[in-house]
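These are the structures, in structure tokens.
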Structure I
Amino acid sequence: MSAQNQKSFDMTTATLTEINRELKRLASRKCRAKTEENRKSAANAYAELAQFKSEKFATTRKSYMTFTDEEIADLDLETTIKAVKSLQSRRCIYPEKTAETLQMEQKFQEHREELAEKALLEKLREKYA
């Protein structure tokens, strides 16, 4: 593709997919660079774009191990099921942390059972109403 046909990259308006594609292109450019100057230039551009990406698309994902009882009570059934599965995986991956993981897992399981019972009651209420 010629340089005229290729769009110029604008990180401020780019989507996450476009940013990832540009990061890959910059990494390749850095690896293929023949001179130290070109390598340094590509590395700086990569670092700048990676920093921008982390700021713009920051995801503050909270660990299920740090949820409070109030936060657990506010969860829906789908998220609660995901939490239980995640904690079960954690027990397998980190067997040395089984005791603490089981405590949190039990809280989520109790909440899951409560939500499942409520869902069943709603279903029965609709059926016989």
Structure II
Amino acid sequence: MLALMSIHTVFMSAFVKQCPHCKKPIDTRSLRKVARVTSLRWYQFTPPPHSACPLCGGYVTSTINNSPWLFTPFLVLIGSLFLELHWPAFAVFAKGLLGGLAMFALVCPMLWVAIKKSKLVCEPLGP
């Protein structure tokens, strides 16, 4: 099935999520920003906006902030530092263009998986 789909279609499918309010698929990049009416904390200049579904207007938030896949770039970085210390030839490779492209090729799919596995959930009530 994936062989018939273009790379662009597969990549963009990670951004389509189901709204928890109206149960319709929406593109997360089309979420509306709605002004939040709360008192400011001491470190804020403006309150952060709500994210609302463009179809039903329900407030949603993404679970990507709690994704364990977001730790993988740090694990790749720590692993490369470990290899540089114990295998000096890897340091030469990692500092070159090909090494940078290899790190990029490892990290980007991991971040895509984090986006793909995230969900939209109802925004919790609170300040």
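Have a look at I, II and say which one yields -24000 for helix-only ellipticity at 222 nm (-39500 (n - 2.57) for each DSSP H run of 4 or more, over all residues; to 500), as calculated.
Among I, II, the structure yielding -24000 for helix-only ellipticity at 222 nm (-39500 (n - 2.57) for each DSSP H run of 4 or more, over all residues; to 500) is I.
Looking at distance in nm of label points 7 Å out along Cα→Cβ at positions 54 and 118, point out which structure of I, II has the largest value.
I
When relative contact order in percent (Cα under 8 Å, 6 or more apart) is compared over structures I, II, which one is greatest?
Result for relative contact order in percent (Cα under 8 Å, 6 or more apart) over I, II: largest is II.
Given structures I, II, which gives the highest value for Cα Rg over 2.2 N^0.38 Å?
I
Taking distance in nm of label points 7 Å out along Cα→Cβ at positions 14 and 30 for each of I, II, which is largest?
Largest one: structure II.
For structures I, II, which has the highest computed value of mean count of other Cβ atoms within 10 Å over residues 38-45?
Ranking I, II on mean count of other Cβ atoms within 10 Å over residues 38-45, first place is I.
Of the structures labelled I, II, which one yields 2.2 when distance in nm of label points 7 Å out along Cα→Cβ at positions 94 and 110 is computed from its coordinates?
Here the read-out was taken from I.
Each value in this text was obtained by applying a stated rule to the coordinates, not by laboratory testing. These numbers come from a predicted model, not from an experiment. Cβ atoms are built from the backbone, for glycine too; each structure is taken alone.
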